[in-house]
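Asks: Below you'll find the structures, each written out as structure tokens.
No value in this document is a laboratory result; all are computed from the given coordinates. Note that the coordinates shown come from a computational prediction; the quantities given were computed from them, not determined experimentally. Cβ atoms are built from the backbone, for glycine too; each structure is taken alone.
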Structure 1
Amino acid sequence: MIQFFVYNGKEKLAYNDFGNDRGFPILVQHGAIASIKDIDLFEKLEPYARIIYIARPGYGESSPVILRNMLEYGIIVSKLAEYLALDEFDVLSISAGAPYGYAAAKACPEKTRNIYVYSGVPALYDAEVQKDWPVPVSNDLTMAECQKTAHEAFFAGLPEAALENNAIKDSMANNCFGEAQNIRIRFRDWGFKLPEINSRVFMRHSKKDGPYGMVIRTAELLPHGELELLEDGEHFTKEGFESFIEKTVIKALQK
């Protein structure tokens, strides 16, 4: 059920709280184009976990709050965890949600047990990782410039029917604010570094999903990072994600 958490006196964070209410809590950090209304991806996980699927600032009905860095998002999540009285939780991050998942762990070091990362964006604050990024790196764009870039890259020319899709609608909300924010801060100082993350991190990535040296470097930066590097596979498929849920997430929950 979609609910709202108000923080800083006025800002609203939307989240979908579903699954097994007696299960272990998992905070889900969505990818670039996503909606917390779309929960079919988590059918296999629902019997095992209480799933708290968070819409980042600017996505869907979450207030469009400009973040200075990734850690500021983690602080918002820490307030949500306190509001929900969560003593401990895991984090599941998809694609562009990876940095935000690490930020949540940094802000909640005593509460974050495991982090699961599926096809995650690498440590783009790191100079060595940036060298392998396949397009020019820019960390001084304004929000307006990023909104224009996001619209042109993901949404320009979409057919009318596509605009009714939950993921498209929620990602285009507030003039593509959420995706623009991803673009604006991903190459900047995140407000922390991955060697500071003490949680166990389970990563899965395909060698065909971009220059995978970036992913190896990211895993090496994590003190307790475990990378499963597949020989084949796309960036994201429902089948691939459900396989990760079954073989990695549920397996860890059952231990």
Structure 2
Amino acid sequence: MAEEKRLDESKDMSFWDHLEDLRHGLFRVVIALLAAFVVLFFFKDFLFDRIILAPTKSDFFFYKWFGMTTGLQLVNIELSTQFMVHMRVTFMCAFIVCCPYVIFEIWRFIAPALYKNEKRATRRAFIFASFLFYLGIVVGYSIILPLMINFFDGYKVSQEVLNTISLNSYISTVNSTVLIFGIVFEIPTVVAILSTIGLLSRQTLISGWKYAVLVIAVLAAIITPADPFSMLIASIPLALLYGLSILVCKPAKPETEEVEEPEAAK
């Protein structure tokens, strides 16, 4: 069978052509990020009051579902912090909004070097990774972040010590929690890649479920306050993530037994 031809074989490009194409792609990404940044910058009230600061209020939907309350009061103790926080949060949100376009530019750059079947597989992987990234952000924002706020705001080593949370501390917690969960939810994508190249099989993940439970419990204890309810809530999406990893992982190929041929009579 003849080797499959690349789709863009007729357009052979030199190293400098590829470099120029990469430069144009990076330029388009920067323009998209700047455009999103400028638009979001002028929606400061909506961005902070309705999204970023929403988990600090008792009417946040997660607190209503589980009958929790919170009264986190933020303060600013440095002159330029509010402006710098505005810039940081706007850039982070602009990156999250533009993430699909960034992935599209990466796809457009590597696509000419792939075979048709490789393009289909890579396209599905990019779409799958984008979906999991946004799902992780939603879980981190709507579940894990409220748990952390509710616990740490009410935790005191002594009644003599009042909790006064700075705006900068809160924003750092929001950024790290949301982005970490966006990255953690890429585990099934990594599993799928390792499975495709033959380094991991479905049987391996199934047989290692006991170790997975231990790792999930440890992760839940690290990323959430160490109380049973918070750990349970955080463990559920992580356990579902492990189950999804099992589904996307390919089963091991059956080993073929070699039949020894009888030695020829001398």
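Asks: Supply the structure label, taken from 1, 2, corresponding to log10 I(q)/I(0) by the Debye sum over Cα atoms at q = 0.07, 0.09 Å⁻¹ with the calculated value -0.21, -0.35.
Replies: Of the structures listed, the value fits 1.
Asks: Given a computed value of 0.35 for FRET efficiency 1/(1 + (r/R0)^6) of positions 29 and 61 (r between Cβ atoms, R0 = 30 Å, to 0.05), which structure among 1, 2 does it belong to?
Replies: 2
Asks: For mean count of other Cβ atoms within 10 Å over residues 69-76, which of the structures 1, 2 scores highest?
Replies: Structure 1 comes out on top.
Asks: Can I ask one more? For the read-out FRET efficiency 1/(1 + (r/R0)^6) of positions 53 and 117 (r between Cβ atoms, R0 = 25 Å, to 0.05), a value of 0.00 was computed from one structure; give its label from 1, 2.
Replies: 2
Asks: Work out the source of -9000 here, i.e. which of 1, 2 gives that when helix-only ellipticity at 222 nm (-39500 (n - 2.57) for each DSSP H run of 4 or more, over all residues; to 500) is computed.
Replies: Among 1, 2, the structure yielding -9000 for helix-only ellipticity at 222 nm (-39500 (n - 2.57) for each DSSP H run of 4 or more, over all residues; to 500) is 1.
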